[in-house]
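Take a look at the structures listed below.
Read-outs throughout are calculated quantities, based only on the coordinates presented, and are distinct from any laboratory measurement. Keep in mind it's a predicted model, so treat the numbers as computed, not measured. Cβ atoms are built from the backbone, for glycine too; each structure is taken alone.
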Structure 1
Amino acid sequence: MKTKFINFLKLVFPSSFTELAVFLFFITCYGVLGSYIAIHYRIIFDNRIPWDAYFSFDNKSILMTGGSFERHPLSYYFFNWVREFALFISGGKMDAGFRLTLAWLSNIIISLNILQVFKYLKNIINLPLPLSLLLVLFFGMFSTNIILSFTPENFTYTLFLLSLYNHYAAIQLKKEEKTSALALSLAGITIGGLTITNFVKVFIPLLFEKNLFKNWKKIGSAAVRVIIAVICYVLLYLNRIDFKYQAIFSKTNQQYEKFSNVESMPTWDMILSFFFGGNILFPSFIISDKHNMKGFNFKALYMDLYTSIFPYIFVGTILILISWSYIKNFKNKWVQIVMLSFFIDIIIHCVMRFGLHTSYIYGGHFVFVYPLLIGWLLYAYGSSPKILSFLTVTISVLFIYLLANNWFRMSEFFWFLENYYK
């Protein structure tokens with residue numbers, strides 16, 4: 001047990017000088033951003049604003065209740081700990097100290113998420129250090145990472161847990177070892193407990209265990225592990241709602257109807273601007289008048305569709321790169337795991353249209369797949385200097401454009417804070 005615990009710590013936290021440098025760089029950058037927002041503005045947490053202050057995140061609602069049980073079955077318990085810890089640090093007050101604690105918890109988690117991607121690029125794909133650093137710098141500037149680095153939300157912790165589990169599962173496959181029932185159950189409870197649609201992703205790596213479909217004993221072993229994980233999850237879920245399982249179906253239907261019937265924008269544009277684009281490259285913003293249904297009016301910020309050709313070119317290039325990677329590495333089991341996980345989100349949001357008009361907030365479920373797939377593409381052309389150089393230059397240009405765009409949009413975000421959330 002001691003060895004497993006030490007290995008777990010090495011998996012989650014920096015275990016080399018380079019990893020420590022990457023972690024410290026991002027925790028410093030995100031820390032400065034989050035600290036400034038927490039100290040000078042009240043947008044991270046305001047008792048009067050339960051939801052939607054910026055980009056449809058539900059900060060207060062999530063912190064106080066864990067979110068709706070049909071979408072976030074077990075997050076109630078997790079956010080009780082987060083809230084109580086923040087109150088302990090702030091002396092029981094929901095003031096700047098409370099907001100600062102919440103921001104730093106998010107900052108640490110997102111920095112650890114960046115670290116997981118770096119470890120995967122370095123240890124699983126075995127990319128050269130300069131390329132790994134380029135990809136994590138690129139990934140670190142994604143709009144999802146920037147916003148979640150100071151946002152106390154389910155997505156913040158889900159993003160880290162998914163990237164951590166993908167890294168862990170990749171290591172197990174590389175060592176040709178199976179994922180234990182304990183690890184599978186813990187992953188299901190934590191990942192699926194924060195957001196139910198991610199529960200099925202936990203079982204995808206099992207499909208690629210060595211000789212699984214050539215040996216009945218291995219199939220049986222995998223089935224038993226899955227059954228144990230499902231039983232643990234279902235029992236905890238039912239206990240959370242006092243075993244009133246009928247409520248799950250009625251509430252789920254209500255949520256689907258509420259978040260899937262938006263006709264004000266073209267579907268193709270929402271897919272490009274919000275689902276594929278808004279998680280990486282900020283579009284322009286819209287300010288809206290909102291109220292908390294208790295007499296308090298406030299201003300809310302939403303993302304708009306892209307209005308220039310350049311963001312569409314950017315998003316199109318990203319899609320070409322990840323599609324190219326998938327085709328080139330089609331027989332690679334690690335790539336298949338990443339893409340199958342991504343396909344689940346594409347089906348939910350693009351095909352079923354759930355939350356498509358605000359799908360940029362769901363980036364915490366999948367944005368880590370972009371640097372991983374691009375990393376596999378670079379690996380596939382490691383022996384082709386010309387193509388590798390072309391890809392490196394392309395990613396560098398994309399990074400420069402991403403940095404300039406998101407820096408500018410964050411200045412607009414600060415204008416919004418300065419005018420409405422002092």
Structure 2
Amino acid sequence: MESSEEKVVAVIMVGGPTKGTRFRPLSFNTPKPLFPLAGQPMVHHHISACKRIANLAEIFLIGFHEEREFALYVSSISMELNVPVRYLKEDRPHGSAGSLYYFRDVIMEDSPSHIFLLNCDVCCSFPLPDMLEAHKIYGGLGTMLVIKVSAESASQFGELVADPSTKELLHYTEKPETFVSDLINCGVYVFTPGIFTAIEDVSTHRQDRANLRRVSSFEALQSATRTHPTDFVRLDQDILSPLAGKKQLYTYETMDFWEQIKTPGMSLKCSGLYLHQFRFTSPHILASGDGTRSTTVVGDVYVHPSAKVHPTAKIGPDVSISANVRVGAGVRLINCIVLDDVEIKENAVVMNSIVGWKSSIGKWSRVQGDGDYNEKHGITILGEGVTVEDEVVVINCIVLQNKTLNVGVHEETIL
């Protein structure tokens with residue numbers, strides 16, 4: 001029987017409805033963590049990666065979505081992977097480190113020796129077992145996943161400096177105004193339980209300062225508007241930055257893919273990255289077909305078993321088709337996510353787009369985007385229940401739910 005000190009738990013931060021507003025209209029009816037990428041909910045890729053960790057005892061999802069929104073998923077994924085998955089709802093936002101501390105008693109129930117912490121809005125190959133091994137060798141409080149990016153894009157993330165030989169984190173700054181390093185924080189960590197003491201120290205220090213402060217009621221009011229509550233602790237600014245250079249934090253660099261999912265455009269890109277990863281990790285998930293007796297499939301494609309795709313359609317690369325989708329004769333799909341209960345009629349083309357639940361695309365219609373994932377109108381997004389009538393062209397548009405398009409539109413937001 002394995003000893004308790006070998007147990008590992010994982011915590012995935014899933015945020016809440018006040019976060020991820022840039023993900024609209026796709027998050028109006030479905031919490032962002034449950035939005036499907038490559039046919040699986042966004043958070044599913046994190047959970048599957050956690051399953052590969054040796055001696056994993058439990059997975060916790062922490063956020064402030066309503067519990068009912070996660071109840072069905074948590075139940076089904078626990079049974080599917082045979083590992084306990086629990087959703088923990090915050091009473092209010094406590095910050096990334098504060099949330100961890102808020103549920104410390106629950107997280108430490110099985111006395112784990114290590115705690116993984118993952119942000120839900122990142123997409124990567126999650127080399128968690130290798131991270132854990134490196135962390136044990138380093139012998140520090142925590143190890144963070146890092147990656148090199150272009151100098152131009154680095155300022156959008158937490159930049160850091162690490163010792164090239166020991167991998168110790170020497171300096172960390174969140175979204176600096178001037179260039180610090182092309183090495184950035186990936187939002188994936190492994191800690192020892194000592195992380196709770198570090199978080200508690202921040203809260204205690206804040207409380208002490210508040211108690212010692214002697215100001216007028218007006219000054220106190222002004223100060224209160226500028227500071228966070230004592231139990232609101234951010235992992236990056238409040239923990240990583242102060243502990244850098246103190247031989248407590250270390251880095252593990254990934255050479256694989258990594259992206260941050262803030263917008264629908266990035267979700268489309270990440271769906272393609274996960275589809276490509278399936279080729280090596282889960283090839284049985286991917287569809288195939290040569291156009292003789294079945295649909296022509298090009299590149300990496302996922303088709304839900306309940307979907308009906310006409311044999312004369314051509315699909316791929318980087319296409320994900322969800323449940324109960326109907327794809328007609330002669331349809332061409334390229335780099336797109338097609339969500340549940342969509343109908344795409346004969347000879348329509350969908351490219352660089354996300355087609356929302358229960359939408360309909362008419363015969364000979366064309367729904368497409370330029371494929372610039374970072375631009376607001378770089379891809380086309382159809383919200384839930386959108387109807388595109390026959391022979392209508394929609395290019396680089398965002399269309400909110402339950403709209404009907406009977407004329408062509410280009411680079412517009414249809415409210």
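Among candidates 1, 2, the computation of distance in nm of label points 7 Å out along Cα→Cβ at positions 176 and 248 that gave 2.1 used structure 2. Hey, helix-only ellipticity at 222 nm (-39500 (n - 2.57) for each DSSP H run of 4 or more, over all residues; to 500) derived from one of 1, 2 reads -7000; which structure? Here the read-out was taken from 2.
Where does the value 29 come from, among 1, 2, when percent of Cα pairs over 34 Å apart is the thing being computed?
On the way: 1: 29; 2: 37.
Comparing all candidates, it corresponds to 1.
With FRET efficiency 1/(1 + (r/R0)^6) of positions 48 and 280 (r between Cβ atoms, R0 = 25 Å, to 0.05) computed per structure, which member of 1, 2 shows the largest figure? Comparing 1, 2 by FRET efficiency 1/(1 + (r/R0)^6) of positions 48 and 280 (r between Cβ atoms, R0 = 25 Å, to 0.05), the maximum is at 2. Structures compared: 1, 2; top value of FRET efficiency 1/(1 + (r/R0)^6) of positions 56 and 368 (r between Cβ atoms, R0 = 25 Å, to 0.05), i.e. the largest, recorded for 1. With respect to distance in nm of label points 7 Å out along Cα→Cβ at positions 80 and 304, the largest value across structures 1, 2 is given by 1.
When relative contact order in percent (Cα under 8 Å, 6 or more apart) is calculated for each of the structures 1, 2, the largest result comes from 1.
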